[in-house]
1. Out of P, Q, which structure matches 9.4 when mean count of other Cβ atoms within 10 Å over residues 8-15 is calculated?
2. Could you figure out which one of P, Q the value 52, 38, 18 for Cα extents along the principal axes in Å was computed from?
3. Could you figure out which one of P, Q the value 0.9 for distance in nm of label points 7 Å out along Cα→Cβ at positions 16 and 56 was computed from?
4. Assign the value 43, calculated as relative contact order in percent (Cα under 8 Å, 6 or more apart), to the correct structure from P, Q.
5. Assuming -6000 is helix-only ellipticity at 222 nm (-39500 (n - 2.57) for each DSSP H run of 4 or more, over all residues; to 500) as calculated from a single structure, say which of P, Q it is.
Structure P
Amino acid sequence: LPDRFEHPETWEYKVKKQHPLYQTSNSGYGAKPPCTFQMPRVYHGISSTFSEGVCLAGPQRDGGPNM
């Protein structure tokens, strides 16, 4: 696991103060930093080969008529 998942207590967790009329139930879950038992035990990184190929090819060009 990456070190950031091993020790969530080291995160600099900042919570924005919300207006009480517009507070959602999800903001209640996000108000506290995660505990160690809430963190994933396995990390599956994603390869970036597709994104690297797109960056090398450049933006898509449209050769169609301009209508």
Structure Q
Amino acid sequence: MTADEPVHPRWATPRRAAEHIELKSDALIKQLVKDGELPAYPIGKGREYRIDLNELDALMKSKSYEPKSA
């Protein structure tokens, strides 16, 4: 894939999104959505929604840090 090619969404439930970043619970994913840090896309008229794993990956990369040397 080149930089000019569009990145297609990879949809996941909150639980699957949590598994994607190796979490045991989806609580952090739900909190990120609630806080507006991670977009969520509703499914139908109910309370279900999906997460774009590309956006989750980008969020994780934006929050990375390097430990300070002593």
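Read-outs: derived from the displayed coordinates by stated rules, not from any lab. What you see is a predicted model, and the numbers here were worked out from it, not measured in a lab. Cβ atoms are built from the backbone, for glycine too; each structure is taken alone.
1. Of the structures listed, the value fits P.
2. P
3. Answer for the origin of the read-out: Q.
4. Numbers: P: 43; Q: 32.
Attributed to the structure labelled P.
5. Computing helix-only ellipticity at 222 nm (-39500 (n - 2.57) for each DSSP H run of 4 or more, over all residues; to 500) on every structure in P, Q gives -6000 only for P.
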